[in-house]
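Quick heads-up: structures coming right below.
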Structure P
Amino acid sequence: MHELLRSSAREVVGLLRAEEVSPLELVELALARMEAVEPSVNAVPTRCAERAREQARRIMAGAIAPPEDGRGWLAGLPVVVKDLNDVAGVRTTYGSPVFAEHVPERSSYEVERLEAMGAVILGKSNTPEFGAGAQTFNEVFGVTRNPWNTDLTCGGSSGGAAVALATGECWLANGSDLGGSLRTPAAFCAVVGLRPSPGRVPHGPSPAPFQTLAVEGPMARDVRDLALLLDAQAGFDPRDPLTFDPPAEPFVVAVERDPGLRRVAFSADLGGITPVDPEVARICRQAAERLAALGCEVVLDACPDLGAAVEVFRVLRAEHFVTTRAPLLEQHRAKLKPEVIWNIETGMKLTAEEIGRAERLRAEMQRSAATFMDRFDLLLCPAAIVPPFPVERRWIDELQGHRFPSYIDWVAITYAITLTGLPALSLPCGFTETGLPVGLQMVGKPRGEAALLAAAARLEELLGIARLLPIDPRPLPISAAAAG
């Protein structure tokens, strides 16, 4: 593997800014890596090579200028964007047969922002249909495989992005997260994914611009690279009514600060809302306890009251699907996967009383979480309740005798945090005995991305896992010992 592919995004951007390497050289390098890797994993099924080359030439010619303060400037770095995001002139399917040949005329807000910050869009990462589900497969492009063991799933819905990062096909990738779509694949592929606070990153155009469940966010191989991409993504956009200005201090600066941790909480199951594989729980607890080395108190079995999460998310997610996807049910029902149909039909059966109750319960959960975070600097728990599972399995329907009520409820450990509005990051924290990645979910204070990134960077240093990436896809699992 070429040494530049192994370099961090920060290092490569530094070389770009110093003109020691050109954006065009990096485009060709990344495309060559995709040619070598894609047959094994199917992470980036749509590539836009000529468009990327043209964008690289424009940056090299000075047609796209960095911001005055230089914050978030990527200087021609190739990135991969999720196939839920429109890219002008590039096939964008949303993972659905309904849009199999769709080519938008205009890019989404988040893509426009990335390109204005000097990103070169290299391709579209695979996703389940409309991002529905924590396993990346669809009828347009097929399944995306986990590079740690290509017989297993990479998670979803930002699965293609996570795999592209883990295999060295790109240095940075965007993702989106409603119920765990950044955090689950990050955990399954040993990369880092951040679900930011609603409004931190512009999103749209959207039929539901005031919703707070689905957000855009960064994915990277390590926390400091994540901070770099967040600086490129974050900011106010008048077209997105929830957005707000970035903090005065860039995230790439904040990530280097002492997080000043005094007290952190760990809960393996967030107060019993979900079963958790015992090995996963043990690995995450041990990682959380490593924070004691930074001089803080680690309190076990502590968390806010999130007991209503399953009921609340079922209702509000279904309402969201009615708002965003209901017209498709009447026009294209035969082309939609069963899970999407179920989501829409569940929403159409909701009563105003049920929606009102769910909103009240969510408000109680948010208040409980905010009060809890007054007493703790971080809340820690698993980012996924099981290790990666066989790619043929659509979802986890049962664990330890508990049957999950729907296809999405095996990720309650992440969607419960979605409902609080708190920023949450998935950090690689260890490997199972069979060599499969495990992720720790790190939850910060309200709009506390800067402190969360700083804490995650310190723990990342203690764990030493980021140095293992990128990897070549492996048909069989490796041992934890081999990983080290």
Structure Q
Amino acid sequence: MLFNSYEFICIFLPLTFFIYFYLNKRKLIEVSKVWLVLSSLFFYSWWNIVYLPLIISSIFINYFVGKILFSCKKYKKIILSIGIIINIVLLGYFKYSDFLIENINLMSGTHIALLHLALPLAISFFTFQQIAYLVDSYKEETMEYNFLNYTLFVTFFPQLIAGPIVHHKEMIPQFLKSKNKIINYQHIAMGIFIFSMGLFKKVIIADTFAIWATQGFDVANNLNFIEAWATSLSYTFQLYFDFSGYTDMAIGIALLFNIKLPINFFSPYKSINIQDFWRRWHITLSRFLKDYIYIPLGGNRINKFRTYFNLMITFLIAGIWHGAGWTFIFWGFLHGLALTIHRLWKQFGINLHTWFSWFITFNFINISWIFFRAKEWEDAKKILLGMFGQSGFMLPSSWASQLNFLHNYNIEFGDYLVDINGSEKTIVKLLIILLIILFTKNSIEQLNNFTLNYKTLFMAFITFFISIIAFNKVSEFLYFNF
């Protein structure tokens, strides 16, 4: 079940909402939590009920390991290690088995059969979330709660599938607050507002750019200079609005239940350096990588070489977390390398002009996304060759009479976007969206200054209405694949 579907918006969400608050009103607090857990598990199993026992088993195991860690005084490191290993093995088996087998076959010449396991939905997210819970329990940073509360923490459906990756200590107290058991009309207004914004981002903006990105990456055999840049930018904007849209919708849905999720996305394409980017993009993943990988490795406390090594390891893990493929690992390597270069650059004390710094950062991110999106190395090579002019230049045929002399420089005129099914409108939309990203307030800033009035009511209504009537093709969120 998708946030951007009729069955979710018209049936599942209102039914879950009204029964939850009805049970709370009748003082059936524990029953209301059971209802929310069962609704969340139904939401999860909508895609494939086969993997419902997997998440339930994971919840049982991690809850009891966490309980032991909280109460015992001996062998805590061993117990923590066992708990983490169980989670990693579970994630590795389902997500990386075929990748490992493929590489063993390639290196050794064997023909081990692939397992062809379907990736359980959200396994990367609920695995990291529960690893964080175990570490926090080891550090005695969590309070002891009952099994129902823990299950609700893991399964709460607005953030179950694609984050944010939340901490036990920032979620459970919200579920236990008495005032959060009562319908809050201010939260409802805010939730509907940001949900509508997110729905519009996904359905109208992200899915529009998806057409050109898919055509360029997966269909076209060759891309000229403009087509290649249009393809890479289309995916860059598709991913931005797809993930931003999901984040907004998750925050909005949670607000309906009086739960405030942590900010997970804050205008990352406004970043003026790569470190700034990772403070704005998938913020809770960055927090996890820093707190549970980078700092335990030693962070920047040892020496400069070890700091750079720790950065590289952290982002190689970030790459493999996103997907079982060498292109994902290379994407992580690029970001680890960029952060290392950024740290070295800062030591020289040279300050670049803000716009030039943004330009370098944005183009690095745009190029690195190519490896994130490419299914094979050849797909990335195709895009990059086109972007750097190795596959020819093509300009609009209407420019031929004025710029005919460019024929001498191997520049052709004709249908310059035909291979991605684009047109002049494609270029216009790319430029407009870039300006919107750079010069408008993001949805979190608008939510922080939210006031219920005719303006916000109109914005919510128009974005929701336009999105609803565009449900002719329902598409998954990109981060569902991770």
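Quick notes
- At a computed 2.0 (distance in nm of label points 7 Å out along Cα→Cβ at positions 363 and 443), which of P, Q: P
- Computing helix-only ellipticity at 222 nm (-39500 (n - 2.57) for each DSSP H run of 4 or more, over all residues; to 500) across structures P, Q gives -20500 for structure Q.
- Winner on distance in nm of label points 7 Å out along Cα→Cβ at positions 211 and 243 once structures P, Q are ranked, highest first: Q
- Computing mean count of other Cβ atoms within 10 Å over residues 155-162 across structures P, Q gives 23.6 for structure Q.
- Looking at FRET efficiency 1/(1 + (r/R0)^6) of positions 235 and 315 (r between Cβ atoms, R0 = 25 Å, to 0.05) for structures P, Q, the greatest value goes to Q.
- Distance in nm of label points 7 Å out along Cα→Cβ at positions 203 and 451 - highest-scoring structure of P, Q: Q
- Computed 21, 54, 23, 2, 0 for P(r) over Cα pairs in 20 Å bins from 0, in percent - originating structure among P, Q: Q
- When FRET efficiency 1/(1 + (r/R0)^6) of positions 123 and 307 (r between Cβ atoms, R0 = 30 Å, to 0.05) is computed for each of P, Q, the one that comes out at 0.10 is P.
Where a number appears in this text, it was derived from the coordinates with a stated rule and is not lab data. Everything quoted here is computed from the prediction, not taken from an experiment. Cβ atoms are built from the backbone, for glycine too; each structure is taken alone.
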